[in-house]
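Structures incoming, each one as structure tokens.
Rule-based calculations on the coordinates, nothing more; no lab input. Bear in mind the structure is a predicted one, so any value in this text is a computation, not a measurement. Cβ atoms are built from the backbone, for glycine too; each structure is taken alone.
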Structure I
């Protein structure tokens, strides 16, 4: 039994090919020696009859009327083939064992050609490894872990520099004045439950920005603006309850125009970014929904762990500091990839590594995955040895999750389909060449015939 499942049209093709193969095998094609012997016998016969063989060859034959060739339809070919060889034939039966092995080797070679396009060489791996090591070193040595001190939050050298930059960019006195002005007041900024109609568990001066979706750097652009327009406060409390309520006491803080509401939202972000309990890490508020787990000696849930991280200084400014290692990984890999491509002779335009399209940049996504995997593994070690969840590099893990998904999808879905298209395309190119040659042969043969198509 064949290992392939043929469609009805493919079965017909196999049947016709089998019949034509048998017809061809019945034709005896003389060898060069046989042709020469036959030609010699003919010359001898003409000589006995009194003719000069060489002179006969110079004679011009009379024009004969063209013979008629009737070209059968596909249905007629199928019917004839079925009558002679039957209908159940596999394509493999047309080939010898040696030919089948040769075909398999040819397909294997095409697969290898495809794999070679996407296989990383030593330089590619070196670029990825170097980028991962640099990212890991910056994270461990320069980003550090935020700690509360008498002089404020302190971490690594890089983190302290970035926090000082924010302090200089947004002076505390100016931000206090701006915070007390009407242009920055928002209805969702309640610091406790004194003015709420529905109790929000954990709402306090310490945690209100973590609980209120309006303070999230990403979600705030949606929920915060919506709350400003509707005079509401949307929260996910410490117990994971989602609460949206009208804040009647803050009715004067609303806006009716969406652009005015967006402007007020951004101004409010600005006033809160340098406060002691500043803006949370993007999407950090959603972790309040994860009310499960039993982590550490205190058997805390994931939500409780995240709330503790925020309290210890895991805020938006620290998020900016943590983003530097991940950005360095991106820059080093992409820059190294571009330089290598240019040195290999590719045009500069085609070497700019912006797109992750694997048809344009076959190796880039895999190199980024390896680099981020290395940096993430180092961060996992940092968390393990410090036993401190605040050591988690959130942007690095996000980058790793993104590239892991892309790599998994590439390996399981896209690569097999692209490989099949590549191999089929190369085979079809050769088939087209064979078909073109067959057409030329038929046209040359048909010059002596009047071809009638059914």
Structure II
């Protein structure tokens, strides 16, 4: 009966309900007001896909103390140069936010502060200020009086987000919501929260390091594989357009267990170092500890080394980490991890100024990865002279097989060797 009613209503040519816009051809849709507007922070704009889109709702998540409020306060002060910005804080007083703004130089006459936790009061401030950008820090602290549940609960977060999204779409108001994360690093609150918003950003960094990175987990208006790098200092966040040097150690002499690779974050190649340590275990079960690397991929690489390359790891403890607090999850890092572990196990140092790029398969083969030319060009720019890459990748500026010599080229990186499997790669790197 319901289906019949829907069909009869469709045949009758029922008018569009009041308040709804009529459907128009896609070629006639005006996109002039939907373009991204730069925030003034180049690294943030890189991740957003050019800037903030009017009417978009952005969720920024990160661990406590990583610098989320500092990042948005700076972005808000810069955006205030083009119009009013409303910064709503539910975790601090307005005076505390002002003190931070003075310290980092994020003060503007068009930047309005409000310390509120009530949703109705927040919407009242929006009507009074009529901002072009609304920042809510954080969505877990805002409470809707007519909804059951404590602030930060699933029901409250869902209703508060839905209300703010409705206002954002109606008024073409760009809205940025700060979100908390759980112990395992996932965004706190209902999973629907990530589905509701337009952009999900994750702000991360080691609290013992000054490096901070922001990456997009979801972006309806741009790429999701870009990364923005910042340095957190006493006077706020500073964008790092060339962060590669931060992810390398400053050792004067080669040390067994270290290997350099080049990862690709969107359009940006990053030169990073992997360090491993293999030692006798004092426990019945050997430990596998990782920092900045995918633990499951490291475990897979260790199994391949033992089974396919004959590397005697046995019941020894294995520790693997990155330098500078960077997180490397791309499969192209596999070969560097494998060579670093092989180097640590044999107590032989890899040649200085060597980079290793490639994905390692369970059969021991080394698979090709995208963007090899850009990776090698970045390695050459950073002063590296030789590389081990998957077969069929081509080289810059010369290539050879695992046992041959690279052809001389015009730059420093004149020796690029191709290795088909993990045994060939170890032989090329360690001469075994």
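Can you spot which of I, II the value 0.00 was calculated from, given it is FRET efficiency 1/(1 + (r/R0)^6) of positions 73 and 145 (r between Cβ atoms, R0 = 35 Å, to 0.05)?
On the way: I: 0.00; II: 0.80.
It must be structure I, since only it matches.
A value of -8500 was derived for helix-only ellipticity at 222 nm (-39500 (n - 2.57) for each DSSP H run of 4 or more, over all residues; to 500); which structure in I, II was it taken from?
II
Also: For which of the structures I, II does the calculation of Rg and Dmax of the Cα atoms in Å, for residues 129-352 alone return 22.0, 68? Numbers along the way, then the final one.
Values: I: 20.6, 69; II: 22.0, 68.
Here the read-out was taken from II.
To continue, here is another question. One of I, II was used to compute distance in nm of label points 7 Å out along Cα→Cβ at positions 33 and 193, and the result was 3.0. Which label is that?
It was calculated from structure II.
Further question: Supply the structure label, taken from I, II, corresponding to Kirkwood radius over Cα pairs in Å with the calculated value 24.5.
It must be structure II, since only it matches.
Tell me which of I, II gives 19 when you compute relative contact order in percent (Cα under 8 Å, 6 or more apart).
Corresponding structure: I.
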